[in-house]
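Undergrad: Take a look at the structures listed below.
Rule-based calculations on the coordinates, nothing more; no lab input. As the structure is a prediction and not an experimental result, all values here were calculated from the model. Cβ atoms are built from the backbone, for glycine too; each structure is taken alone.
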Structure I
Amino acid sequence: MPLQIYTGSQVLLPGSKAPQPATIEVSSDTGKIVAVHREQRSRDTYPNVDDEHWIDAGDLYLLPGLVDAHVHLNEPGRTDWEGFWTGTRAAASGGVTTVVDMPLNSIPPTTTVDNLESKRKAAQGQCWTDVAFWGGVIPGNQHHLKPLVEAGVKGFKCFMIESGVEEFPCVTEDDLRPAMEALQDTGSVLLFHAEFDNTPPSHEHAEPSDPTLYTTFLESRPQKFETDAISRIISLQRTYPSLRCHIVHLSAANALPLVRSAKKSGLKLTVETCFHYLCLSAHSIPHGRPEFKCCPPIRDEANRQALWDALLDGTIDFVVSDHSPCVAELKKMDEGDIMSAWGGISTLGLGLSLLWTEGKQHGVEIGDIVNWTSSATAKHAGLSNRKGKIEPGYDADLVIWDPKAEHKVTKESLNFKNKLTPYEGKVLSGQVVKTILRGQVVYDRELGGFAGTKSTGQLL
């Protein structure tokens with residue numbers, strides 16, 4: 001069996017927060033890890049392996065590839081926003097080897113098997129990472145859910161507030177009950193955009209607020225939207241206790257007591273937050289800067305610190321990008337109109353550096369970060385039998401990472417299609433040197449990124 005060898009003094013193995021010396025043997029035929037030796041072996045240990053198939057990471061970190069379980073790739077239908085080619089290249093440049101694509105912002109959305117097949121067809125030959133898919137729950141599509149499970153979707157997402165695109169309407173509790181009934185014995189998971197607005201209409205005439213102020217937007221999406229939604233989710237879940245429910249992109253720290261109580265009671269509830277909620281806070285957002293807009297919003301500094309505490313104590317299970325780009329015109333950059341701008345933050349390629357940079361303030365080790373962005377996200381997406389660990393039998397998805405490198409985020413350094421991000425100009429610690437997908441280098445910073453590599457991603 002032809003082998004590829006990856007070795008180094010700083011390899012992150014399962015169950016460890018700190019890297020250690022190790023050597024990884026990979027089958028060139030299958031792209032699977034066949035053996036892991038807890039020592040840094042020398043070149044002459046493998047005389048039959050040619051130089052092309054020998055990579056010594058030295059003192060750089062050798063990590064499992066990341067699994068980003070919340071990405072909007074928008075193809076087909078809105079490929080001027082993003083696409084499989086550009087989105088997965090951006091992901092690979094940041095050490096992500098698997099993305100799970102959200103069901104909306106593409107046209108059609110992933111709400112039927114036919115729509116899923118349209119998306120799979122569009123993705124063929126374009127992917128620089130592996131790609132899995134979430135399905136969608138919209139009013140009246142409950143009869144499509146089990147066929148979608150059988151077709152391979154990893155779970156389903158729904159909105160409890162308007163999604164922003166007409167082809168993916170939000171659901172009521174009356175819509176959710178038949179959907180949860182259909183899913184409860186499938187082993188699937190139901191993901192919720194957990195904002196619910198039951199504000200009674202006001203008949204008082206209010207002075208219009210300045211739409212360029214971030215505070216105007218923040219006040220329009222209060223924490224109560226999230227706590228009200230999560231209260232309803234928990235109530236519904238008690239009727240369907242076998243179905244795991246998941247809160248996407250938690251922003252409101254006020255909801256954490258609800259989450260802790262639900263978990264303590266034994267409900268199968270999981271929660272994610274995003275890089276932007278952990279790394280940005282409202283007080284530092286300038287006026288007229290719509291690239292900071294997302295829903296739910298980035299909140300104040302005390303809220304950010306509370307999210308970090310919840311991540312560290314396990315209340316929040318993992319971290320994702322929620323990469324949700326659009327074209328510049330929809331971001332209203334020229335007008336600075338935050339209120340009417342598209343809500344979404346572009347992050348693919350930056351997450352590992354963001355958490356490493358910010359995590360230093362919280363005593364976080366690389367093993368914590370990899371757990372939050374790889375092993376836990378792989379488990380969430382039903383991929384924990386092949387992704388998220390450096391272990392025999394797993395895909396040889398690896399990242400060579402320089403923890404000491406510093407780099408400035410510039411438009412030129414970004415690989416996603418529309419180069420708008422709130423992180424532009426920031427100096428981040430840690431940088432990907434190589435990204436390896438099933439034993440094949442798909443990104444090599446030292447050779448100019450994608451020069452000489454090819455798109456070998458599979459649809460999962």
Structure II
Amino acid sequence: MTGHEPAQGGIMRVALIYPEVLDLARFKEKRKEFPPFGVLYLGSVAEQAGHDVTIFKVTEDNWRLDLAEFDAVGFSIPSSATYGIIKRARFDSVLAADALIMVGGVHPNFYPERTLTDLQPDVVAFGEGEDTFLELLALANSRRFDGIAGVCFLGKDGPVRTKPRVPMRDIDVLPLPARHLLDPDDLVMSDRLSSTDLRMAHVMFSRGCPFPCRFCAAAQTRIQYRSGASARRELESMIDAYAIDGFAIVDDNFIVNKGKVRDICTSIADLGLRWSALSRVDTVDQALLDDMAAAGCIEVKFGMEAGDEGLLRAMRKNTTQAKIRAAVHMARTSGIKVKLFLIHGYPGENLTTTRTTMRLLEELAPEVERVSLFRFVPLPGTYVYENPAEFGLRGTDQDPDWDGDWSRYHIHHNHLHWWGSNEDFDEMQHGYDELAGMVARLWPERWTASDASSS
């Protein structure tokens with residue numbers, strides 16, 4: 001720690017720290033993931049309020065930062081798997097003795113008290129962050145956080161958690177993400193939009209997901225949409241700044257409110273951009289997909305997860321084979337390519353459930369462009385993770401001999417034995433090998449698998 005002269009006139013020098021997250025592509029090639037939207041929005045509101053903001057990326061090779069000149073430092077933990085690297089950055093970096101230290105992100109949303117105790121910041125934020133962030137900066141000198149919704153801080157008798165912050169009704173009021181604070185190489189890519197090489201970037205047009213899937217750690221169940229005018233403004237700014245030809249919508253679940261989706265499609269159709277989006281199979285219909293295609297959509301990535309209906313019910317996915325078939329066929333009828341996401345190894349998976357999935361995949365193969373195959377990991381904050389006894393989970397933080405390693409909960413660290421007997425695990429592994437082999441055969445150039453086995 002070191003001292004420094006604070007910024008004058010209420011204007012603060014603010015550092016925002018985020019961890020690099022790499023996606024695992026085919027043949028174990030590591031690729032950059034989409035940019036840190038949480039940090040970018042915090043940066044944009046802070047700049048709008050007049051503060052001087054710098055964003056730093058930490059990696060496994062470079063996490064020690066000299067932050068001595070900053071009045072406020074915010075550490076972002078976008079997943080439990082990145083907890084360790086942010087913890088190292090928190091304690092190994094040089095910070096001003098009087099700097100306001102804040103922590104937020106997906107992991108603190110679920111575990112604010114533990115994050116506060118372990119990382120020892122002045123305050124942990126949970127829930128929607130922009131207004132909270134500005135209020136924290138305004139109270140940096142007094143450190144009196146009890147009147148701020150959505151924070152956790154150390155009181156006289158231990159951690160104090162204030163009431164949750166009510167999400168804003170209109171997210172159009174937010175400024176556009178502060179992409180100018182990042183290197184363009186962390187924003188613009190040419191290998192991530194379907195099977196094209198179009199120059200593209202990532203966007204978020206909505207927040208939240210109202211569905212109760214038990215394998216998913218949704219931080220917000222209320223969905224908020226931006227307007228078509230707001231989406232168009234952002235895309236026009238990226239065309240001007242980065243000369244993009246396309247974009248990928250990375251919202252948790254973009255296609256829920258058909259009216260909101262149509263508003264965005266109508267507003268951006270004449271921009272001539274190509275784009276993709278994520279969706280459930282049971283929230284689309286033919287008319288909506290036709291409208292999306294007319295607006296430039298070239299690919300929809302459906303969360304199929306599995307083909308066995310009993311397993312889908314156990315996941316609380318509540319979809320069916322018929323809905324999966326219908327969604328794939330409707331998308332192809334609209335001229336939109338289809339990518340399917342699969343999760344193998346959810347508690348209860350066996351050779352029978354796996355082969356049911358394989359039969360459905362084989363049937364759908366002529367209409368499916370790409371497949372991504374993931375192995376189940378009990379992500380912290382999910383229903384499965386928080387109820388280990390119900391699923392016979394092992395290796396969670398509720399185990400008496402847990403080693404404190406949050407990094408194991410990464411979607412690519414999936415060779416671990418999470419549930420069931422050794423015989424269950426062997427059967428599941430055999431099923432995964434069959435499924436992965438079939439996917440590689442049917443989509444030899446256009447599939448990815450996140451199997452990071454130790455062999």
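Undergrad: For relative contact order in percent (Cα under 8 Å, 6 or more apart), the calculated result is 21, so let me know which of I, II that is.
TA: On the way: I: 21; II: 12.
Matching structure: I.
Undergrad: Let me ask something else. Taking Kirkwood radius over Cα pairs in Å as the quantity of interest, name the structure among I, II where it is greatest.
TA: Values: I: 22.5; II: 23.2.
Biggest value here belongs to II.
Undergrad: Given a value of 28.6 for mean count of other Cβ atoms within 10 Å over residues 97-104, calculated from one of I, II, which structure does it belong to? Walk me through the numbers before you get to the answer.
TA: Numbers: I: 28.6; II: 21.2.
Of the options listed, only I reproduces it.
Undergrad: Another question about this same structure. As an exercise: Cα extents along the principal axes in Å, for residues 145-184 alone, calculated from one structure in I, II, equals 46, 28, 11. Which structure is it?
TA: Values: I: 28, 20, 12; II: 46, 28, 11.
Corresponding structure: II.
Undergrad: From which structure (I, II) was helix-only ellipticity at 222 nm (-39500 (n - 2.57) for each DSSP H run of 4 or more, over all residues; to 500) calculated, if the value obtained is -9000? Walk me through the intermediate numbers first.
TA: Values: I: -6500; II: -9000.
Checking each candidate, the match is II.
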